[in-house]
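Take a look at these structures.
Values quoted throughout were computed directly from the atomic coordinates according to the rules given, and no laboratory measurement underlies them. Since this is a predicted model, take the numbers as computed values, not measurements. Cβ atoms are built from the backbone, for glycine too; each structure is taken alone.
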Structure I
Amino acid sequence: MSTKPHAPTIAGPYVVSVLMIVGVFLLVRLPSLLALPLFNDEAIYLRRAVRFPGMLRDTLEDGKLIQELVLAAILRLPFDELVLGRLVSVLSGLGTLVALVYAGRVLQSPRAGLIAAALYVMAPLLVLHDLLAIPDSLLTFISIFVITASFRWATRERTGRREAALLGVLIGFAAMVKLTAVFLFWLPVLAVLTLTPRAQWPARLALLRTALIALLACMALLSPWHYGGRELHKAEFHTLPGRVGQLIENTKMSAHSLLLYLPAPLLMIVALAWMHRRRPPTNKVVFWLVLSSGAFIVTFLVAGATIFPRYLLPAYPLLLLASALYADRAWQEGRALQRTLVAAALTLALAWNGFFAYQLWRDPLHAPLAPSDRQWYLGSWTAGYGLPELHSWLAEQATSAAPITVVLHDRQRLIHIGTDLRLREYDDIQLVTIDLVQDDALAQLDALARRRRVFIPIDEEERVAFAFESRFERAALKQTYPNPLGTMQFLVYEYTR
């Protein structure tokens, strides 16, 4: 008979605390829903979703099937695509919040679940990606269930192939949200090595082969369509010095983003937990969570090419739970110095998180983002500052005079994907895709200009790369929409015969 304690029953103050945390979560997320401009990856996923299943092969090769299916379903509602897409991420974040509370009960520490949820509400990286219509928030949500399933599987007195297979299917489902979720397989492996009695290691590790087979079977179902082929291509490298250099850059980026986004005070709690891993108030569960997060991050550093902070998101719930568990036990069992350090770290973390969330809502341009996030979400061709105004101007040209043709370059860049997404339903606007690099581009533009006014939106990098003014001498610059953070801008040319 099992002697493990049961999770405490739910009490009134506990429920009130959960509801308050949920309320703060919604207050942080919903007013900031459109604070960030349209991001290039959002435009890619939303365009595929509105065309579903016409671009399903691209979705499969990207390794992000479940996200596209969810978006395709919700975009049938008669509301703005960007709002709906971002609401999917907000709801995923809300699911993560509730799942953290649930995880605390599974890990026999309901109070730690509340602490982890409170930390999640305004954790910078998590706030940021709950506001973007990309799959990382949904993956973070599902990763909580991989955590709890791995814990239960490793601590259960008896288990078999069925449970192992279900665990493998769960990780496989997560990999259908985003292929890199296969790295979550570290969780059950390390759970056995840290939480299961040593005498049971051989049997449990043997059962993990069943979990691995189930995971690989999920991937094999989609292999005829080269599922995740583009993600696998990112991990390619040709020289050892190149890989070492990339590893150094990835390590610097990861360290900086953890200090900024976790943030740094919680890393102090994680460090204390690691230092005290062989004595109270740390226990084996905290050790497992810290070790698993480290394994996930290191695997990314070694296997990935260029990585971004969002790639490490599934490690954040592990670190939040580890910090919360250690804080809870330290407050109950630790010495006065430990309690003081933990209280100070939690206070500083919550204060920094609150400042970040407020700044992101009030003025995203000056929010303390990591350099790569600032570049890609706000300051590069991937950030949609000026796009709504550009689209409004083109729509005005079409409705105020004769119908127009808008020529889009045949590349997955925001200026073209976003314009296709936003203007596709205008009856007076014909959208035509041309490869402007090809020699016959001029002839195609001439043919279009015989029938309608032709407008060509491009970004600054394309203008330079194409030598646009010299190649297309009959194109007149009509509008510019500069990015507020730098030299990037969107431009609209009118091409005449």
Structure II
Amino acid sequence: MTEFVGYGEETEHGNIVTKSERVISFRSKNGSLTSALYKCMNAVMMALQNDVTKRYDSIENVEALLGNSHYDIELPLSKFCQYMEWKSNNLTKAKKAISLLKNLHIEWGVSETQDGKGNRLAGEEVGFQQYVTRAEVLNGMLTIRLDADVRRELLNHEGLKSLAVNLRIANGAWSDKYTPRLYELALFASSERKRRFSYTVEKFRELMNVSYTYENGEKKWSHEKFKDFNKRVISPAVKNINNADFVDFTITPQFVGKPIREIVFFIREKEDLSDLSDSNEFKDDVLELLEDFGLLHVTRQLLNETNEDPKYFDEHISLKDLHYISFNLDLYEKYGRNKDNPARYFKKMLISNIDSFESRWKIIEKEERDKLKQEKTRLKAAQAKLNEDLERVEVNVIKEYRCEIVDKYLSELSADELLEVEAACRKHQLKNNPSSSYMYDNLPVKALEANLREFIIKHYAPEIYVRSEVDKRVKKAQKLFLENPDIDVECLTDFNN
């Protein structure tokens, strides 16, 4: 199970992105959240936390340096598309999503402050706030501005319980907005070692960000009837989570009351299904049985003739035909083993039982489609995990490179030049972040060092940051990681030669 971690710590899977309980428990105004917007929210969080790691080392440094000032994230739009887990740099789609993101209004901490009917239980009235205050694309670069309150929530400045979660998996594995929402709620409960978690129906609608309108002052939900709500929201999300092999638990809903007023989710550790056979093993099993019964030759001959292909049985046989053969083998074991001419009897079975097999095949076909969907989800999750690992390598290389070039730059300055740089940095900080001016001289050393690095690279001597050199180091480190995936990421940062 995943443990609660603080920002910057890593789980056994190496996740570097964390969500606080308040951030997991949010609602959007009018339930306007869509799947694309939710992925955008996750992508912004990944961009922010990775940016903080590269530029400031820790959230404590950011808070000390920026105070109530906004935070600007600048990154290639192609990188943002990677965070969204899109296969290509879909610029049109990304620009549209960002445009929608600018109009997204949210409220944090629904679980603690709302009773599900819009009534506040406790806490100061906050209401909805804008998720981003600025987002624009220019020359392939994306700039995102967050105000101080949103930055603090996404970085968990208050130090609330937080959950390490691979947002790339959430963005890449599922295409709807409800599954990742339920997954995070279940993951949070699982991390607290809870066997169950529950919500009123109304509160769960809010947490799932089901859309709603107001008619004559009364809230009207989409999927208003619980039967529709279960069919469209709860059941598909539960099925998606339980079928995902990268999730180590299953959830089972139970509905309480008549009419239903509460939803209870039970969490159980998932059984190990690694010994289930795949289609190749199934084919081998069928062939072995045919050979044991002396029926391999007649079956091969019949299917090749029927399909007018001399290589059909050995090279092109369909999954349906394999199951059809297995279906007839089961019957043969019961009724045909003592026949005078087993081969002729089995051939007759293969010719005669086609219609009776169809009802069985419909069930098998559905099971196979579910397996295929599950496998696709598994592959998406595996790719998302790999992307996350490569991102960690990139973040660490860039962070070390920034330290290296600034240390080298400062070491070549005279004492007077060093004082001049420090004075310019202080002046810039006080001008752009006046809210931190009263405590600037008392900031922690690490915060001052991080601020000086940022100032030199971005404003004072930007020429020392050579993008091509960074790209070369990142590429080399990622190549080494792919060749040695068990290597410590910290060992992949020193590429001076």
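Of the structures labelled I, II, one was used to calculate volume of the Cα convex hull per residue in Å³, giving 213. Name it. Of the structures listed, the value fits II. Structures I, II were shown, and helix-only ellipticity at 222 nm (-39500 (n - 2.57) for each DSSP H run of 4 or more, over all residues; to 500) at -16500 was computed from II.
A value of 19 for relative contact order in percent (Cα under 8 Å, 6 or more apart), calculated from one of I, II, originates in structure II. Once FRET efficiency 1/(1 + (r/R0)^6) of positions 131 and 371 (r between Cβ atoms, R0 = 25 Å, to 0.05) is computed for every structure in I, II, the highest value turns out to be that of I.
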